[in-house]
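What follows draws every value from the coordinates through simple rules; no lab data is involved. From a predicted model like this one, the values you see are computed outputs, not experimental measurements. Cβ atoms are built from the backbone, for glycine too; each structure is taken alone.
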Structure 1
């Protein structure tokens, strides 16, 4: 007789409510499925999404996260903050191709032993119906065929003619003025690289050397990444050449107390879009120029009329796929990853002193360059950037494997915008979406 499949479920529960409720179910002799292995934590606010990723990576068929009902948290608001994290985590897992039934959430109080039993039975039944996971963490299902996506650029999207020497001359004049007056000690801008179409950062401290500064459609790097570098901060007050999207990164760094507004002078450049490998960057089609008004000085005039973002077509195609097809698409993307961390190095919001990927006790992210390690790395990074990424394109421009990191980050930005009404990089005084909560946040996915 064929053995019945019994899923392995990891339950991450709050000590004060759900764990006590589970204990009540036991003392009340309430019968429920024995597939769940409980891990007790102080609060749902302490349940990191990394715990869920770790459970799935180590072979769990499903994960159940449970804690106190909203308003009943032992630590006042831990579950409110957790609810936002779980919302983003759930949407990310769906986008990566993991069925929603495999990761579920519930509120169970200390007095709800019967509810705990019902929730466990329901989750086990859902996962049992799905069956075993069709592929190991980081491995494709079967022989995956490459999926090629491509949103069409709208007519008129090639707006990258920024060879106006007058704007470059005005930039040099402003840099000379700021350096000579002592308003800044260094100007961080763009300089022509050794290859055509390649620009690199230049640090000008001498007014006589401002002629090194350039400006054109190849200035795609986000120079605000240097604001948190100790070697640059030691030079003194920084004058930073920024595009509208770069300003939003500076706003994020100010919100997170990584940068003090008075320590940087923003030299805004009116931008009509940048190019990558000689073609207009897709993200620039929808740019409305917002953010440039926060710069201290603006050089050039006018912003292009925003058009439809062609990447929305690609995200819609991914959303319309089956979970298995989405899973295979992302495994094919991540299989190209070299783990060079160029995306991390280019991203202004990756400002941690020590990256989670470098920690070995415990090793939350496997250091191996394989499906398991690559999937965990990119999922963790997408979660870290949710509600913080300003779509500056620095990561995808730096990636030597051309992994579609922009689609992953844009999807998370859409989730944060639609669920919490928050767009990053617009207001230095605003509290980031995942550092705040509202009592009326939607929770339709929580039992």
Structure 2
């Protein structure tokens, strides 16, 4: 009987994915241990005591192992059958945080479970959104080349993002934008991504370049385009209208929309973080959400965070200071070093070599997921696999860039590495549902 159960579990399973997952989880526990361990402490007792963050992460890993085994024993058809129900449940959970939620670090996005453990529905909802989008795009009646289907797909991805924004979890809200990579793979027009990227570049330029200079630059670009296209203009006068219209939109966005967003939509600390990344100061007196102490000098703790993070990573050099020998991370100079800035512990302890090997593991994980996606017969499984790849890629890119000052600090965890039960459980479920679907890749799911 036991042999039959073991064969059912192992049949078709991609063990390379499981080993990659296990190695990354172990690296995460090791990193948390490095930043929290104190000389003279009984490390074995502290691991088993459940009071330190690394011992709690070990407990989370045990819970995730049980969850992973349960998923591997589950019938793949259940994921398609309950995809929409789970998505609705996730949205309800996110709405529930506004009523029964617990505020942590200014974000009311947690539901207390007791015993010091909390659930973050916005994390779990990434799983449900991936399943729901896979279900929607795999329907026979869904034609993703049609505008109606594209709007529905985009709305499904953005609904949890909007709720996350109102929970003051803008990092998680941005994470839902990763679904656009999957939607592009499934037929979303590239023009949408080009427009989105152009808006982002223009927004950054609006912060870096003086408003008048940028307006002049945009005007010069429009004039040059008109000159280069003068032959086409004689045959098609609409080109003039398009160029002038785009110029007006760009100038209006730069001069009106960007200041409005930073002064009225973003809160003071959010605007300060983005301006700080650009090397500029933000005046909180201009912000609608300014606090009572807005007339006091604005401190920039985020500059401190990034400076300490850079110092920690840079001090590792080529080979690193060594295991448990990092002075910056072990001295708690780096804030949130067991969660958002966990990458700094690797950089200081193992240097450029260790970081290269670590990121190579992530790259191999992403390659493996894409390879799994491309060998699926079922549209549902393929869409889900690309959703998982997009989410993990987004988290890795943003978190690492955040720690070295190339992206604003938005509080986004490093997959399978950062401390946190909700994050670890989310990525575990994402990965093992993929492994289960891949094991049944000969089956066509809808």
Value -21500 of helix-only ellipticity at 222 nm (-39500 (n - 2.57) for each DSSP H run of 4 or more, over all residues; to 500) was derived from the coordinates of, among 1, 2, structure 2
When 1, 2 are compared on relative contact order in percent (Cα under 8 Å, 6 or more apart), the highest value belongs to 2
Mean count of other Cβ atoms within 10 Å over residues 265-272, calculated, reads 19.5; among 1, 2 the input was structure 2
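If distance in nm of label points 7 Å out along Cα→Cβ at positions 129 and 225 is computed to be 3.1, which of 1, 2 is the source?
On the way: 1: 4.6; 2: 3.1.
So the calculation was done on 2.
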Working back from 2.9 (distance in nm of label points 7 Å out along Cα→Cβ at positions 25 and 353, computed), options 1, 2, answer is structure 2
Calculated from one of 1, 2, Cα Rg over 2.2 N^0.38 Å, for residues 273-320 alone reads 1.57, and the structure in question is 2
Working back from 1.00 (Rg/Rh (Cα atoms, Kirkwood Rh), computed), options 1, 2, answer is structure 2
